[in-house]
1. Output the label of whichever structure in P, Q has the greatest value of Cα Rg over 2.2 N^0.38 Å, for residues 312-495 alone.
2. From which structure (P, Q) was relative contact order in percent (Cα under 8 Å, 6 or more apart) calculated, if the value obtained is 13?
3. Here helix-only ellipticity at 222 nm (-39500 (n - 2.57) for each DSSP H run of 4 or more, over all residues; to 500) was calculated and came to -12500; which of the structures P, Q was it taken from?
4. For structures P, Q, calculate volume of the Cα convex hull per residue in Å³ and state which one comes out highest.
5. One of P, Q was used to compute mean projected area of the Cα convex hull in nm², for residues 72-135 alone, and the result was 5.9. Which label is that?
Structure P
Amino acid sequence: MISRLYSASVLGIDGFEVSVEIDARQVKDTGRITVVGLPDAAVKESIQRVTSALSNSNFYRPGEMVVTVNLAPADVRKQGPGFDLPIALGLEVAIQQNHEDIPKLHRRSIPCGLEDWCIVGELALDGQVRGVRGILPQAVAARDAGRKYLMVSRENADEAAVVNGITVYAVETLSEAWAVLADRAAFTPYQADAGVAEWGSGVDFDEIKGQSYARRAMEIAAAGGHNILLSGSPGSGKSMLASRLPTILPPLTHEEALTTSKIHSVCGLLPGGRGLLRARPYRAPHHTISDVGLMGGGSNITPGEISLAHNGVLFLDELPEFNRRTLETLRQPLESGSVTISRAAGSMDFPCDFMLVAAMNPCPCGYLGDPRHHCKCSPAEIARYRRKISGPLLDRFDMVIDVPPVSPTSLLSQPDGESSAAMRERVLAARYRQQIRYADTNITCNARLSGKALRKYCPLTTQQQELLLLAVEQLGLSARAFDRILRVARTIADLANHDLPTDDDIYEAIQFRQFESSLRAL
């Protein structure tokens, strides 16, 4: 007889069910174990882990056997060590079914209802069950396939138990896993901690001294989901401002949390003891990052930093120091909110709807325009430095602002700005207005307004149209920048509880693009 259990694996960021079929026959010749079904190296190595775990867990092993393990569907590559536990359990089921001469000491009752289970876990040589990556999408796949119960390691239990519609059992050893299969009623299902929303990691906007203009820009960016570029001298507070942006962003919805957590689960980055991410992700890769690290890819295609920042913030510090080719790859994902990675092994689509926040110095030495330091850069050096950021990429920023250095007097004074909590209240109110306005669409915030939707939800008077056209002409901006100014004006109006942008709202939105013209001047 053939034993059959069900497991799961990951393709991209989505899980899919895998049928684990095992045929074990006792022979007089030399035994062998074969794994088929397009396994990778980690799956092939599972045989050594499984046989040692069975022996060290006091499971019965007859003499020489020919064992065939088939992982179906056979046309999809299986990755990772998560098949160890179902292979070990399935092998023992096959042995118990096929060998009537098993000593009484090793006889075990064969579990019933195996078709109701999905089993995922890595085995140590002593039979301990270890966690694996990507358990969240695998749990979703098991539920969607109609499985009632999911067996995982205890370190994966929080992650798996957040999926509604499937009952999770957490095990620590191979022997415990068999016991749960044999008598499920004797064990208590694992319950996930509901968790609460998080607002950053102990940082707050009230710690920033001065910079009222930049704080206002960050509030507008958070309220509308806008991309923002900060330019200023070293020590002016650009990184401080960026790191505090998540503290004023709205909490993740359940669907956003599930999608974001799936990406982090596949990469093995979910914090221990948490089933879902509760805070919006904040990713700040170093400027030496490669194209693959930023966009995703590799031999086994995995998400990159832009996907890890999905529904959150991607902060690029020292923007001109990034490889220009790497930066140019951001242009399409910033527009579409997704990225397609194509390799010889196949093609994967990853979501990457994030806020881009970038920081740069005004010149190579960093002190151009600083009243307390002398800039030693020549015009040619400054121009070469700024040309590292192309015009099309600069167009993708909704706001480009100058962050002036903080005066020594301000450094000695107490912080005079509002707390993140106060700013967050206004941001949440503005986001709620957008939610109501776009209830019948798939638009999530003002930054995602298309050209057609922008004309519908943000009509302009003749005077406002003339004002915008004059600003675009005098500042040398593109048609894309025209729309981005209008989106920012729509957000400013939401913060002020205006039904439509006023002239003052549009003036302020234009103000946040004025510094861009100076960046293009040289």
Structure Q
Amino acid sequence: MDISALQKVRYGYKPKLPASLSGSIGDIAIETGAATEAAVDRDKLKDIFKLSYGKPLVTFTGGKNDKLSRELKVGVILSGGQAPGGHNVIAGLYDGLKSGNAQSTLYGFLNGPSGLINNKTAILTGEIIDTYRNTGGFDIIGSGRTKIETPQQFAASLETAKKLALNAVVIIGGDDSNTNAALLAEYFLEQGSDIQVIGCPKTIDGDLKNEYIEASFGFDTACKTYGELIGNLMRDANSSKKYWHFIKLMGRAASHITLECALQTQPNVCLISEEIEHRQYSLDTVVDMICDSIIKRAENGSNFGIVLIPEGLVEFIPEIKHLIDELNDTIARDEETFSNITSFIDQLYWLSSRISESSYRLLESLPPDIGREFLMDRDPHGNVQVSRIETEKLLVGTVEKKLQILKAAGAYKGKFSALAHFFGYEGRCAFPSNFDSDYCYSLGYSAFVLIASGLTGYLSSVRNLTAPAHQWIAGGVPLTMLMNIEHRHGAQKPVIKKALVEMDGSPFRAFTAMRDTWALETCFRVPGAIQYFGPPEVCDEPTYTLKLEQGKQI
């Protein structure tokens, strides 16, 4: 692949480390706290994780640690969707290993967890690592969404690790991937193996976080990338004075991206899925919220604006969620018959006697192109593929229909012209910001220290992230501490709980304090492109979400 001038320069960027990791490799000591507990479902989790539950928190500090100079063999996995900074996690892990002992080896498992199951690897050399430093993407070894679930897959994973004589496996992933890491760590212990498992917190959605994991990597870069695009559209809308831009943003289960982008750019309307579910807003209510801003702005001569929409919104609107649940259950009962019906009209007729009248009327009322998206091919679990539903177009159509009714009644006299956008994949592989470059490198280096210190079942942790990097606090969090029991695919399973937008959280409260003003006035803020060179307050600035959560001003 040809490389740009920026990429050449980024190769030379030296990520900043916390002070505890910046000195001599033999001067990084481990400080352990008290035994930990999960917030809920403790007895059930203790029963599942008999050998790994209740480990202490770990913080790195100054002191002597002879273990860090051991020769190690480590395998690393990129799991799930891409997130900016993944390459720097691997670079930090590699540099840590080589700083400890030049003979240490880092294997990359190819294309996700399946590489561990099937023993598909590549040895990562300094030459390879150097061509991926500070770059976006997961292409150094590829990623995948395979889950290690069956007894055969667990056994194959251990067999691979033994064949390679690994000391540890590092799983870089989100909540599901790190749930897998916890289960794999427990399995290895059950089998009498001393092979360790360490996780690293990745997801642009921002829903893997808590008191000790302040941010998942990639969130910073993705939100700044989307913020730039939204700002560009704001500038264009304010120049042409004629378009309403409906922008869907990634984030199926949580609306952190949408909320952060709203704080960055100050749109006229921003929908937060968690609030809509909490308040049980109907589709009509959501449409009325948008129309209210459109009508009031039109009265001031502003027939343009910006609406931000989280990707998973439709699953949080009560009647649409009910429709999706009914469709999933109904189609799953007779999937073969339904798959042979190709016409949307015939599909509607088939469903008319099989789902509730209210769900049928809702499905029938949707624009045909949108209705078809609710009925397209299901995912491997038999569920509607929500990410393929063009919610932004659904809202454009329903808002337009409502405005036509209001115009006929004389309640609206403006002009409405809308454009729909989906900003998703544009943010997943962007050049990581300085923040993500530093944070990810520190996570990788911390993973090395956890491994060299003989720990397993931990998630690499770097905290105090609103401070300069040398003040960050590095260490590890027991994976079982983050878990709860949830009903998944017909069974009770341990999973890392997703962190959703909290109604009483500082970021949401900051947003609600301003949104009525944004709805009426043109308060657009254009953040511009990510800056890599210049003063720290420009180049190293964390997200508004992170600053607000830590009591800082924005």
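Every number in this text was worked out from the coordinates using simple rules, so none of it is lab data. Remember, it's a predicted structure, so these values are computed and weren't measured experimentally.
1. Going through P, Q one by one, Cα Rg over 2.2 N^0.38 Å, for residues 312-495 alone is largest in Q.
2. P
3. Q
4. Between P, Q, the highest calculated value is found for P.
5. Derived from P, not from the others.
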